[in-house]
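Take a look at the structures listed below.
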Structure P
Amino acid sequence: MSEQLPLTLPHLAAMGVEDFLVAECNRAALGWVDRWPDWPGPALVIYGPAGCGKTHLAHLWRRRSGAAFLPARVLGRGDTVALLGGGLRCVLEAADAGVDELALLGLYNRLREAGGSMLLTASRPPHRWGLALADLSSRLIAAPAAAISGPDDALMRALIQKLFADRQLVAPEEAIAFLIRRIERSFDAARRIVAAVDRASLASGRPVTLALVRGVLDAGA
């Protein structure tokens, strides 16, 4: 079959409780999410590399708490109460990628005074965010922070299987084992290679096989 131009079709990652892959690298973070509302303060920080499951955990907490879900960069662009929908709980995504520090400090103080909560996701722990406001820095550094580290073989296998399943694809075990041996041991690398294999499968009209996966890797994906 001649190659076809693949359509970029949206796919939805499964974000339910049953879809979260629990392992040693994320067990502490999941424990803090499960501990809510018995956090020692208004904030929890979950940090780790791209694609490690921070957003998945944030969605689990959002469903449990009824929190608003916001990119941290929108703070300061409007009325905070309106952004939160009048609630007292929120998720702030990518909090270390640029945030209005005064707005975040005001939100932190408001939630603390009113008994609210916020979960912040980031790639780094708060002491490495380079915050200029000492009051904000001290509050976030004192907040509980849970790291999600890189996956082991068992989690890489389960992760790759889930990423294929999210795209409604089934990969044979030999193809998954080949990927685990060849790709960088990271969540982001797993996500990128599964996306590349999906594109190759669509373009060629072929199912996912070891030969297809090997060809994608040999092509430099």
Structure Q
Amino acid sequence: MELTINRTAEQIVASDHSLDGARLPVLVRELSSSDRERLLTHFRALDEDDRLLRFGQVVPDHVIENYVRNINFANDKVFGVFGSALELIGVGHLAYLPAEGDKRTAEFGVSVLESARGRGVGSKLFERAAMRSRNTHVSVLYMHCLSRNSTMMHIARKSGMKIEYAYGEADAYLSLEPADQNSIMTEMLQEQAALFDYAIKRQAHRTSQVFQAFMPTADAA
């Protein structure tokens, strides 16, 4: 789904808040090396089953720490959705694979905290990764997961990906159209909207912390 290119970041954020006056925005921001600690907190919060679905095996904390430490932000792209307390409730990792002639492929992996599921966070992360792939001349977006990974399989089917099954695992492929002015502008506006949304959440979080600091404690009462 692409956004109309003449909308401002503020309008995008406002529209996500406006549905029934209650829906929280699902806006995707590109992450950088400065977000490593938040990424580590996010992955550590996944339980054993979620780690199995995300990484293909149950990985201990030290493996997660090594994975986060070695993410190459200069090559790969990592996207996140932030909660109201500035925690990462969803993370998408787009890894560019070695080119094969004119064919360029990128692999996508996603994880969403249990408390944030059912809001389309995974789908939004996939859409952003697909847009970035398209705008960086990737011709095929690829996902590999266990076939029982309902989130990934839902994203794959919803996006019209070609899916191949074997031995309890699934490979999904999506052919991408070349970039155009609309796709480039769409991604730019999505990033601006996510930055604007993050700034609002950061200010609200700081205000809440200041307010709590001045609230009387139970002992003082």
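Read-outs throughout are calculated quantities, based only on the coordinates presented, and are distinct from any laboratory measurement. Quantities reported herein were computed from a predicted structural model and do not represent experimental measurements. Cβ atoms are built from the backbone, for glycine too; each structure is taken alone.
Summary of values
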| item | result |
| --- | --- |
| Value 27, calculated as relative contact order in percent (Cα under 8 Å, 6 or more apart), assigned to which of P, Q | P |
| When FRET efficiency 1/(1 + (r/R0)^6) of positions 81 and 209 (r between Cβ atoms, R0 = 41 Å, to 0.05) is computed for each of P, Q, the largest belongs to | Q |
| If Rg/Rh (Cα atoms, Kirkwood Rh) is computed and equals 1.00, the structure in P, Q | Q |
